[in-house]
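Engineer: Multiple structures are listed underneath, in structure tokens.
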Structure I
Amino acid sequence: MLNVEAKQNGAQLTLEVSGRLDTTTSPELEAVLSKMDPAVTDLTFDFTGLEYVSSAGLRVLLNTQKTMSQKGSLTLTGVNANVMEVFEITGFSDILTIK
């Protein structure tokens, strides 16, 4: 199960993502991102409640990073040790801005 809560303030959008980001749920995050206001230039994923990310979730993050690098910035916050380990093993920790 995945829950995504959006909080927008002008060109800044924070998506609070909780649950599991995997093959089953990644289309839900893609759907939220596809409806994102085109004026957003600063996107933050708050992963405080994210328990797990699979390769399908990583694909969504990579595609989002490519999009946001052309129009602004993407930042990840609240990444727990398990998810950070996945980012480090896959090299995503070098690609993504994680605070």
Structure II
Amino acid sequence: MKPLETVYWLRLGLGIAAALICMGYGLAVNGISRTDFPFTTFMNSMSLAILTYLGSYFVIKRRFLTRVEKTTKLFTTGIGIYFISWMVFWVLIYTALAV
């Protein structure tokens, strides 16, 4: 597999992991309610997702720096799938636990 393909699939998995981290944080701090959804829960989860993405960038950059031509590709590859997978799994888990 090419290095950028590996980064893409890593970001997909990290998006799912970030959703689990955000749900754990949400359960620990606020709990989950079917009727009340505070906007701060979403903003805290989004902040954790962004921090997880930035942290993954530095880890991936260190590992794949010599294998790609442009280092900016390491930052942008998989950004869409990361946030889409994070959002889908975060909503799915939140909905499943709120019922």
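Every number in this text was worked out from the coordinates using simple rules, so none of it is lab data. Everything quoted here is computed from the prediction, not taken from an experiment. Cβ atoms are built from the backbone, for glycine too; each structure is taken alone.
Engineer: Among the shown structures I, II, from which was the value 1.6 of distance in nm of label points 7 Å out along Cα→Cβ at positions 11 and 43 calculated?
Structural biologist: Going label by label, the one that fits is I.
Engineer: For Rg/Rh (Cα atoms, Kirkwood Rh), find whichever of I, II sits highest and give me its label.
Structural biologist: Between I, II, the highest calculated value is found for II.
Engineer: Compute distance in nm of label points 7 Å out along Cα→Cβ at positions 35 and 59 for each of I, II and report the one that scores greatest.
Structural biologist: II
Engineer: Comparing structures I, II by relative contact order in percent (Cα under 8 Å, 6 or more apart), which one has the largest value?
Structural biologist: II
Engineer: Quick check for you: by distance in nm of label points 7 Å out along Cα→Cβ at positions 19 and 51, which of I, II is greatest?
Structural biologist: II
Engineer: With helix-only ellipticity at 222 nm (-39500 (n - 2.57) for each DSSP H run of 4 or more, over all residues; to 500) derived from the coordinates and found to be -27000, which of I, II does the value describe?
Structural biologist: Checking each candidate, the match is II.
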